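Where a number appears in this text, it was derived from the coordinates with a stated rule and is not lab data. Just so it is clear, the model here is predicted, and its values are computed rather than measured. Cβ atoms are built from the backbone, for glycine too; each structure is taken alone.
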Structure P
Amino acid sequence: MPKLNKADLQRILSAVFPLVFSVAGFAQVTDARFTPTDGYIIDETFFKLPPGRSIGATSGIAIHPNGSSFWIFDRCGSTDCQGSNLAPIMHFDRQGNHLLSFGANLFQRPHGLTVDAQGNVWVTDDVGSRDIDTVSEGKGHQVFKFSPKGELLMTLGSPGISGVGPDTFNMPSAVLVAPSGDIFVGDGHGPASNARIVKFNSRGHYLMTWGSSGEGRHQFHTPHALAMDSAGRLFVGDRGNSRVLIFDQSGKFLDEWKQFGRPSGMFIDDNDLLYVADSSSSNTPQSNPGFEEGIRVGNVKDGRITLFIQDPDASGSQEGVIADNDGNIYGSLTAGMALRKYSQSK
């Protein structure tokens, strides 16, 4: 038998025991910056809004399942929809042209957005009326399902009422629909809210809950984003704890990744690439020192980051991220109130 050198031996062991090497790689939590922002052209005029309409703070952005169009969920041209008659759910074609809008007068502060396999649009309203003022009642702390044409098909939660029961939320940040039709809600947006994942079946019937406030394997501090890979694993962007947590669909803990910064938005494409938008890392003890804001991309199989695009506007707070099959990346900003298309420079 020929003698193996160190490199050959490592390749063999990596193939036989991939978990050992992948876990070892996760121990090195560093701000991977493989491709700087100047490797991309940023276009903030790609999405063409209706005449006279300006974009508001936006964390909700999604791509249609067949890649044919985009969905945006903004805060009515402002920081919330309080007192506005604008429709915050907007549909755009692949060229960025506006197709339709709906959802006027339904929301307090638009937040999470996803589109299921049938093209239905799911959104979360993460604060209630009483969280903004003491006059209007009956809005907020809910999840909504719409048809692609804007017909309201389902609501989850009690309008304007926060709670910890199976029929109430407290600042739901994100929603995701599995291929089976089961519905997952990331319920919580900070210390004064919930910190849990709530699961429903396709008809909206409550199934289970897991999570509490803290730093443990089944705990959260702002479950701000949700994504699912081709194996059906649920990825939770636990922003307040600066990590991505991975579970099976029954809440069994599978892994914890800290190399993606503070995840505000997550997206997994057809090639099982994980895109994570980090809107709040900075070199301070309070906000994930050693990391900077931007978009990190890595493979869901081993968590290795292959791309980092640094945010040129650290005060913009890019919270949403998606990607198309042509290599373009799209982002939405809250504080910066903008929509972006990232294209690779020639």
Structure Q
Amino acid sequence: MSVHTMPRDPASLGLAGRNLLKELDFTKDEWFSLVHYARELRTERRFGLRPARLAGRNIALVFEKTSTRTRAAFEVAAHEEGAHVTYLGPGESQIGVKESVKDTARVLGRMFDGIEYRGGAHDDAELLGRFAGVPVWNGLTDAWHPTQALADLLTMEDFSAEPIEEVVCAYLGDTRNNTASSLLVSGALVGMDVRLVGPPALWPSPGVVSAAEQLAGASGGRVSVTDDVEEGVDGADFVYTDVWVSMGEPASSWDERIELLLAYQVSEAVMKATGRPDTRFMHCLPALHGTDTEVGRALQRSHGLTALEVTDEVFESDASVVFDQAENRLHTIKAIMLATLAG
């Protein structure tokens, strides 16, 4: 590995001590710096190097909602950099139950160098960030999913021959959810063309769209919301979707969502409607693309469906980059921790 491919000093990103709670808190250059630093760290890791730049640091992982990728990425990233991790899973802390979020923040901030929080109300993440006195990283809230958005951007740069400002990404499904909001705002921030495609009943809030439009106006990006699938995916470099019922929502939501969203399932016909032979498929996972899960089998029995938001044909196709996308969670999360804990 030559000196030219060694990652830069994380302090040079100028993000030491910062929280990562939502994309709106960052400039275009700051957001890009995290993505590009993550690429450098990925190269370093593939050469087998483990510099342990966080040796002696202690990281708290507060998970009020379960996780596969987010937890694995934070734990592996921290361990590879030499940090110690304390995992506080659902029901394992007093946060919001016997102890306020504000008090929890002030306790954890005196014991840990950084705090990851994955929960419900975004205001709780903001309170942690305000009172902890150490960097707080949003692993997912009901409003935003910024660590996912960073991994998405890195993945799109990986698989696009065009500058990111020329990339078109169409997101199909429930366009109100945290992943869609983060994709819209992050894409607008860096100058992409981001299209949310779904039924009007599940469109994002006017506040989220307005924020994205302001960012797009400054970056040269384009944002749109439509219920027309063919219009939305036309010319798309990437077609993105997510599960139709999010964590914490009742199982009874499936009937309503399937009725509203079945027309927005990503199928081979939708991929062909882009008019591009090289369109890639993205999903933040987990995905209901078959009947090899408990939820998938239950929905087959109740609704006669063998796939929900994406068909197995698309998910398992050469167009699918979902596992590259999942791996990139590790590299971007490592970049976040190193940049904000620098020095």
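Here are the numbers:
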quantity	calculated
Origin of the derived value 3.4 (distance in nm of label points 7 Å out along Cα→Cβ at positions 41 and 89; candidates P, Q)	P
Origin of the value 15, where relative contact order in percent (Cα under 8 Å, 6 or more apart) was derived from one of P, Q	P
Mean count of other Cβ atoms within 10 Å over residues 113-120 - highest-scoring structure of P, Q	Q
Parent structure of the calculated result 0.60, given that FRET efficiency 1/(1 + (r/R0)^6) of positions 121 and 313 (r between Cβ atoms, R0 = 30 Å, to 0.05) is the read-out and P, Q the choices	P
For -13000 (helix-only ellipticity at 222 nm (-39500 (n - 2.57) for each DSSP H run of 4 or more, over all residues; to 500), calculated) the corresponding structure among P, Q	Q
